[in-house]
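Scrolling down, you'll hit the structures one after another.
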Structure 1
Amino acid sequence: MIKRLTWFVGGAVAGVAGASVAKKKAKTVVVEYAPAQVAHRTADRVRDAFAEGRRAAKAKEAELRARLDGRVHSLADELDEGDAVMVDGVPVEPGQVIVLKQVRDTKAQQPGRRRKQA
């Protein structure tokens, strides 16, 4: 009889605890998805998107003005008609992004000694 009572009480406690956790979770979800909150979050996202667009437009305009004023040079400015850029023997297409891996000079780093962190 004590065993049954123990299991009954344990189950009741677990049920009450689970119900209270579910109730808290349901309340937070209701508050999170209330129309006012959804509208607020959407407005923030739209505002952030416009701000990012403005920053990108200003950066591009500054780049184009610098290029127009002759303050910026690219590799394309140095190439003659028909020239090609080769990386590892493979021609690079215009606009292609190339990531180069930096190789450390092993002679500069002596074995057994660590370099100081800057």
Structure 2
Amino acid sequence: MECGDEDDSMEPVIRNEHGNSNPLLGRADGVSNYVMLYVKHGPGESSADHTHAWEHQAFITEGSGILVCGGKEYPIKTGDAILVPAGIRHQFRNTGNVPMNRVTVNPIESIPSEDN
């Protein structure tokens, strides 16, 4: 079946990051397995240094920096796809002079349920 056929049970969800918050795509959109976040790090900014039980993927859409993962530093730049393993302490650091932005895909369990 092609997208848009009359028998489709769900319309596609198209959401622009401008005017929306994270998760960019989540439970309210009918997402059943994964959520999508768009994260912006200004020059010199970093994500929290953290660990969680799930793996996640990130795609750098702009800028460059360092991924600190498991105590090691890895250079990252526009166009890089990244797999952060589950249970590993990690942090994204913008070491450049321009924004470093990324799309992150997490399992739906990473976002609190609206029932909690």
One of 1, 2 was used to calculate volume of the Cα convex hull per residue in Å³, giving 133; which? 2
Starting from the value 1.6: which structure in 1, 2 was distance in nm of label points 7 Å out along Cα→Cβ at positions 70 and 86 calculated from? 2
Matching task: -21000 is the computed value of helix-only ellipticity at 222 nm (-39500 (n - 2.57) for each DSSP H run of 4 or more, over all residues; to 500). Pick the structure from 1, 2. 1
To which of 1, 2 does the computed value 5.6 (distance in nm of label points 7 Å out along Cα→Cβ at positions 14 and 102) belong? 1
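Computed from the coordinates by the stated procedures, all read-outs in this text should not be read as laboratory data. Just so it is clear, the structure is predicted and the values come from calculations on it, not from any experiment. Cβ atoms are built from the backbone, for glycine too; each structure is taken alone.
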